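See the structures that follow.
Values in this text are rule-based calculations from the coordinates and carry no lab data. Fair warning: this is a prediction, and the values are worked out from it, not measured in the lab. Cβ atoms are built from the backbone, for glycine too; each structure is taken alone.
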Structure I
Amino acid sequence: MDENIAVLKGIGLTLYEAQAYITLTSLISSNATEISKKSGIPRSKIYEVLKGLLEKKYIDVEDGRPLTYTVRSPVEVLTLEKKRITSEIDDTITRLTNIYENGMSQVQAPIWRIYGVDKIINKELEIITRAKNSINMRIGFLFEGEGEALVKAFKKRRNLNVNILSSPTCCINDETFNIIEFFKSNDIPVHKADIPFVKVLICDSKEMMHTYTKFSEDKRTVLPETAIGIWNKYEDISRNYDERFMNQLSKIENKKKRTT
């Protein structure tokens, strides 16, 4: 199937509607007979198809004998469709997340192990997405692409209070990655700290993610295939870790004040 037809069908057009619209993007303006001939759509179906495109605002029609159909710009049409679909997806995420979180609250032992770098990063982003007030992180290392993903998520949630305590650098694919400079260059609050080879994300003092991984023999390079995340929704434990985090952050900030 033609890639353009597949995309148009994916956003709600029928096969014939997709064929007619694509045909009109080359004809620009034409009558039903010509559109039917060029697209291969049966004459018996073409008026119904064009009516559907009119209702969906993909084309315009001018009175006359015969009627003249004019295509609307793909940029105009598909940009509107993109906004509509994005809005619908966002609404669905909100509804399903509420159901998901209600279900999660009924689980008796809210601790899960998560294997694989992609799944661990996705869980971190999910937690950031539903945070209401704060995200605190202790970072001893990052996976490849994780820093960029975190920055993107934080910038979408500018209302959050984000604090990061981090080791100065880590090693990804045998190359040094400067964690502090990376977050500072992206305007994300970060403080240098002595952090072991572990990563902790705490959300609203209610849930947290511990991430562990093995390193190469020289203890420099992350071995992503060994990564494991521990997702914990025990509020007492999360609150305890958050209090320890804030105490450490306070000490670092006070020390900076005394030296300036």
Structure II
Amino acid sequence: MTRSSLYKGYVTHARSTPKRHAFRYRVFSLLLDLGELNEIDAQFRLLGINRSAPLSFHERDHGAGAATGLKDWALRHLAEAGYETEGVRIEVLCYPRIFGYAFNPLTVYYCYDSGGSLMATLHEVHNTFGEKHTYVLPARTGDDGKTRQACDKEMYVSPFTEMEGRYDFRLNAPGEHLSLAINLSKGDQHILSAGFQGERRALTDGALLATFIQYPLMTLKVIAGIHMEALRLWIKGVKLVPRAPAPVKIAASHQTIRPPQSHKGDFR
């Protein structure tokens, strides 16, 4: 039995300005322990790792774009931010490829220390121009079990949203329920909110088959939905924001910690 699982639920998006606009779609995500990839590939018929299958996970879709070594890539970013990486376990939340295709607006890496506590997350944001930016943030869990994080926006994402802004994340360590909420603001002005709410399902061939039947074209729906919602915003009269290409296509920002591991720091 693997730690890895899948989550079925809803993705939501609500824009406040310059026009109100909201949508909600049913989706599912994989939560894969990066230390279990070989075991997963050997165990499941419908889910392939770094190979063709009806459902598949390819490491080159994430991180630095390398064919293998995604966990090592994540560990290097944790080390650069000042974390001790010995015994660290990492789970990645993402959409799988379905029949070879996937687009992940956001990939989240949940990083647990050797004692099993969530110590940091990596939020890997992808845009439709082939660029990605990863935000490495400490995970400080409050009394309510939620982790709250914040960072400046560093990459152009939507043609209807200016570059300037600040992300606020609120999430829980994945359990029977998974919750992820993102708010984007500029100064005191709220721009939009997005999120995913999902319920855990054990990763089995039966669960994969049922999910595959229920969501046969989900990854195509994701990219089609992005363009359809963009068309609806354009029809509403929202102006396009010119895009300046990112200086590099794959980049990262690290919120560093001060030894001992206080999980505090500033962007550098």
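Which of I, II yields 10.6 for mean count of other Cβ atoms within 10 Å over residues 84-91, as computed? It traces back to I. Suppose helix-only ellipticity at 222 nm (-39500 (n - 2.57) for each DSSP H run of 4 or more, over all residues; to 500) works out to -16000; of I, II, which structure was it derived from? Clearly, the read-out refers to I. The greatest value of percent of Cα pairs over 24 Å apart among structures I, II is that of I. Once mean count of other Cβ atoms within 10 Å over residues 204-211 is evaluated on every structure in I, II, the highest one turns out to be I. Once mean count of other Cβ atoms within 10 Å over residues 4-11 is calculated for every structure in I, II, which label goes with the largest value? Of structures I, II, the maximum of mean count of other Cβ atoms within 10 Å over residues 4-11 occurs in II. Each of the structures I, II was assessed by relative contact order in percent (Cα under 8 Å, 6 or more apart); the largest value belongs to II.
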